[in-house]
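These are the structures, in structure tokens.
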Structure I
Amino acid sequence: MALSHSFVRGLQDAVNDNLDLLPSEFRRMAAPVIPLRRPNFDIDLPNLTTRLDVENSILWARMKHGERACYTPELMQDMRDVQRYLREQLTGVAPADMPFRYLVWASEAKGVYSLGGDLTNFTAMIRSGDEAALRAYAHRAIEIIHDNYLCLDLPILTVALVQGDAIGGGFEAMLSDDIVIAEKDAKFGLPEILFNLFPGMGAYSFLKRKLGMAGARELIESGLSRSADEMKEMDIVDVVCEPGEGEAALLRYIEENAATFNTRRTLRHARRRVDPVSLAELEEIVDMWTDLAMQLTADDLRRMDCLARVQTKKRAKA
């Protein structure tokens with residue numbers, strides 16, 4: 001269930017609509033100033049939960065992965081609704097008045113950050129020839145990734161807390177974050193080439209800027225999975241920690257870098273200005289991805305089906 005308009009409206013300015021019911025002498029007085037209600041950042045949606053940690057200046061966003069450990073259309077809708085809500089509530093708020101500095105993406109599925117795009121839906125849409133639905137899914141994905149890359153135009157930094165495998169679109173989404181904390185046993189990979197596709201939702205754009213084109217091609221076209229330590233050597237992961245210590249490692253990072261937060265945030269903004277990833281670039285590439293996906297053969301789709309079953313197997317247990 002998405003954030004409803006009534007929920008958002010309920011957090012806007014309170015309105016004194018009972019003025020006509022007051023005695024006449026009170027109606028002649030200036031209306032009292034009614035303070036804004038505090039926005040609620042503790043949100044429970046079917047596929048996503050957010051919690052505000054005031055002490056550590058973190059807004060936690062935890063993906064539930066209840067059906068499949070991937071970006072289902074329902075999870076993406078919840079993610080997009082939360083992004084829009086944060087923009088509505090916080091755009092224009094001064095950095096010193098922000099309720100949090102870090103938006104942290106994490107997963108509730110044991111051993112999995114995200115296994116990427118929803119392959120169960122992909123294969124169904126391709127087999128039925130529903131190109132419009134596949135293209136709409138892909139465009140929604142890059143809207144979310146690009147807004148995250150922009151930090152929602154808020155004075156914050158985004159973080160991926162990877163406590164399990166980040167594969168395919170999960171890896172791509174992680175690349176849009178400012179900081180990546182990964183537990184040592186996490187695996188990273190872009191397997192799309194194995195079924196004659198390529199990662200079309202940001203991988204080329206972000207990896208080219210991080211590694212250069214040769215490094216981007218190696219990661220994308222090899223189809224190999226890599227360890228957290230290997231990702232650290234490539235400067236794709238910022239901190240590697242022992243299994244089970246991801247949250248503690250994140251809190252240490254925040255504490256150790258507290259004095260330089262504004263500098264790091266400004267440098268991030270400067271890098272985006274010098275070598276930006278535009279939404280138009282992502283849209284053009286994802287349209288190429290969609291066109292190619294619609295040409296996959298029956299054998300390609302059967303290989304995709306195998307990975308789709310893994311996504312279901314790895315979902316979060318109730």
Structure II
Amino acid sequence: MTILLAGGSGFLGRALAERLTGTGHSVRTLTRRSQPASPTLVAWQPDGTSGPWAAALTDADIVINLAGEGISDRRWTPARKQALRTSRLLPTRSLVRALDGAPPRPRLFINISAIGIYGAHGDEPVTEQTPPGDDFLAALCVAWEREASAAASAHTRVALVRTGIVLHPEGGALASMLLPFRMGVGGPMGTGRQFMSWIHLDDWVALVEWLATSATAVPPSAEPDRENVTAWNATAPHAVTNAEFARVLGRVLRRPAIMPIPGLALRLLLGEFATFLLTGARVIPERASRAGFRFRYPELEPALTSLLRPGLKM
């Protein structure tokens with residue numbers, strides 16, 4: 001298959017492109033670089049409209065959208081929050097408008113959003129049927145998915161992949177946690193009772209590839225009230241509390257995990273983003289499990305061990 005990847009230069013995009021290429025697919029990646037260094041890279045400047053780059057859609061079977069600046073990269077000032085919105089909504093809008101002029105249309109549009117759409121839910125299990133929350137991140141995800149859902153047609157299905165905390169030592173949340181834990185000053189955040197809905201990078205990549213290649217994963221008209229649009233939680237089946245995550249990470253690293261980070265300190269350091277870290281949700285991948293996807297790492301300790309102590313057999 002030919003797959004067009006938007007936002008493929010980040011931590012998740014690179015891993016996904018490597019997997020798809022390794023399993024025999026042709027991958028074209030949209031990049032903001034003005035002079036791409038490879039024939040498989042296509043320059044674009046997404047502003048909400050289509051452009052010459054849309055020629056990359058020719059004969060594409062699937063479009064996967066990962067475009068968007070990092071949620072946790074900087075403090076959430078008003079300007080930063082606007083950047084988070086525009087870096088997601090405009091590229092998505094550009095892709096949807098380009099799809100309208102693509103003969104033939106790709107059969108599947110996969111939009112990578114986030115479990116932040118659900119807001120805080122304590123220990124209540126959250127599935128794809130759970131309504132959105134009402135905070136900034138939830139509102140952003142709702143707007144983002146609305147833009148992506150406009151790609152749905154009689155010829156193009158849309159899969160909304162709501163991604164949890166993707167674990168890998170070279171990127172994402174785990175990479176930022178490793179130094180304090182390795183120095184013996186790691187621990188839970190705030191009360192530690194908030195849930196962390198995580199997924200191993202290998203399982204995240206495998207899930208997206210499965211959605212792209214399985215004829216039964218995203219069937220036409222699978223959701224009667226939103227024709228050809230389905231939401232998928234990309235999280236491991238067993239979420240854990242932040243305190244349990246800290247204990248397991250410390251155990252795998254053979255370091256103590258008893259230095260909690262006070263919620264007040266996080267709020268002073270991170271501002272509004274700290275609320276997301278201190279609340280959380282227990283997100284369940286109900287639709288993927290029901291449709292037959294099998295997680296290689298459903299439990300946290302084997303997942304962290306495979307990433308941080310790969311020579312150790314569990």
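No lab work stands behind these numbers, since they all come straight from the coordinates. As the structure is a computational prediction, the values presented were derived from the model and not from experiment. Cβ atoms are built from the backbone, for glycine too; each structure is taken alone.
Quick notes
- Entry that produces 15.8 once mean count of other Cβ atoms within 10 Å over residues 228-235 is calculated, selected from I, II: I
- Which of I, II yields 1.41 [Cα Rg over 2.2 N^0.38 Å, for residues 172-275 alone, calculated]: II
- Structure with the greatest value (metric FRET efficiency 1/(1 + (r/R0)^6) of positions 244 and 260 (r between Cβ atoms, R0 = 25 Å, to 0.05), set I, II): II
- Among I, II, which structure scores highest (criterion: Rg/Rh (Cα atoms, Kirkwood Rh), for residues 76-187 alone): II
- At a computed 135 (volume of the Cα convex hull per residue in Å³), which of I, II: II
- For the structures shown (I, II), distance in nm of label points 7 Å out along Cα→Cβ at positions 92 and 132 is largest in I.
- Structure from which -14000 was derived, helix-only ellipticity at 222 nm (-39500 (n - 2.57) for each DSSP H run of 4 or more, over all residues; to 500), options I, II: I
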